[in-house]
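Below are structures written as structure tokens.
FYI, it's all coordinate maths here, none of it is from the lab. Keep in mind that what you see is a predicted model, and the values were worked out from it rather than measured. Cβ atoms are built from the backbone, for glycine too; each structure is taken alone.
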Structure I
Amino acid sequence: MVLTPSNAVARGTMRPPLTLTTLDGAPFDEGTLPPHRALVVAFICPHCPFVKHLRDALGVFGAELEASKSTMIAVNSNDLERFPDDGPSGMREEISDGDYGFPYLLDPTQATAHAFRAACTPDFYVFDARGALTYHGQFDGSRPGNGLPITGEDLRAAVRATVEGVATSGEMTPSIGCNIKWKIGNEPTA
């Protein structure tokens, strides 16, 4: 396993377009998103131990967002030919295990991962209602084996500030996890 940190993305960066599909192959784009005060985009995948570590907390967090008129989508950008366990069957199992109520989508061309500059799983982004980035980084400081409790404090604080229209401040601590499994020849150049 290669440990990879998230790439730095500046606050205020506008959200790239979404070119995703549902597990049944239907397109999912901007028009599919419900109205929201904050949008959380999480790059995850079924096999990553860092995602497995957060799985139950992600389900709870996703459900909590509805109360603040916010929404979350999860994106799997991994190369499914080389990593078939990350395919729709594995994703459906993950949805069930984590009690995910949010859309879990495929990025079959990896165009969305490239546009977001996503690097790892998990990798979290928060956008305001205008589509401006307010946060990019970790869920919290908990990692497999480090003994810290899973609280989601970093991501929760970012969503709360975004919903309240308060500028998020301080450093955005990068997430860390498994690298996105790029299709051969499709790896980022920078």
Structure II
Amino acid sequence: MSNELEEAGLKYLEKEFGSLTRREKAVIRSILEGKNISRNVNSILEEKWTYGERVADAVARFGGSWAFLLLFAAALTSWVIVNSYLLIGEAFDPYPYILLNLFLSMLAAIQAPIIMMSQNRQAARDRLDAAHDYEVNLKAELEIRQMQEKLDELREQKWQELLDLQNRQILFLEQMLSRLGD
């Protein structure tokens, strides 16, 4: 569409809704140009991920799974059995398992920030999803409003046509009555 039409549309909407954001102007341009605004936000984000971000997500995904919990429980149970029963007198980490506590603390110190990085990335994805949803909803709302205006125009046009037809019929009937009266 022409720039004049685009500017007229933007001015109309700015007058009606106040100042428009860059995102709202992009939505209006997509309507005027007849382009789709929806896109796959996930694929856009995944293309930008670094190797470290992919690893952080994999660690967070595994760290929050049943497989991790079961594997971790098996490792802890094995540690306790080996050090308490199988290596009696020669245990490398006897009760109260100070070395095990050190390893658990180190694991928690490393795993927690990695999981937080993944959660921060998920929050950023959620914000991008929300912004995209806003754009799609805004475009749908504006297109519905546009269609409603077109329907109103068509209805007004049809009413005018019906009124013209009725006026012609009345004129015709009046002419017939005047002929009958002569």
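State the single structure among I, II that was used to calculate log10 I(q)/I(0) by the Debye sum over Cα atoms at q = 0.12, 0.15, 0.23 Å⁻¹, for residues 37-116 alone, giving -0.32, -0.50, -1.11. Can you show the working numbers first?
Details: I: -0.32, -0.50, -1.11; II: -0.53, -0.70, -1.08.
The structure behind it is I.
Give the label, chosen from I, II, of the structure having the highest value of distance in nm of label points 7 Å out along Cα→Cβ at positions 29 and 53.
Values: I: 3.7; II: 2.4.
That would be structure I.
Suppose you compute relative contact order in percent (Cα under 8 Å, 6 or more apart) for every structure in I, II: which one lands on 29?
Going label by label, the one that fits is II.
Mean count of other Cβ atoms within 10 Å over residues 125-132 was computed and gave 17.6; which structure, I, II, did it come from? Walk me through the intermediate numbers first.
Values: I: 17.6; II: 12.9.
The correct label is I.
Please state which of the structures I, II yields -29000 when helix-only ellipticity at 222 nm (-39500 (n - 2.57) for each DSSP H run of 4 or more, over all residues; to 500) is computed from it.
Values: I: -7500; II: -29000.
Attributed to the structure labelled II.
Taking 15.1, 43 as the value of Rg and Dmax of the Cα atoms in Å derived from one of the structures shown (I, II), identify that structure.
Values: I: 15.1, 43; II: 35.7, 135.
Working through the options, I get structure I.
Of the structures labelled I, II, which one yields 1.5 when distance in nm of label points 7 Å out along Cα→Cβ at positions 45 and 93 is computed from its coordinates?
Numbers: I: 1.5; II: 3.6.
Derived from the structure labelled I.
Of the structures labelled I, II, which one yields 23, 23, 18, 15, 11, 7, 3, 0 when P(r) over Cα pairs in 10 Å bins from 0, in percent, for residues 109-156 alone is computed from its coordinates? Don't skip to the end; give the middle numbers.
On the way: I: 22, 45, 26, 6; II: 23, 23, 18, 15, 11, 7, 3, 0.
Answer by label: II.
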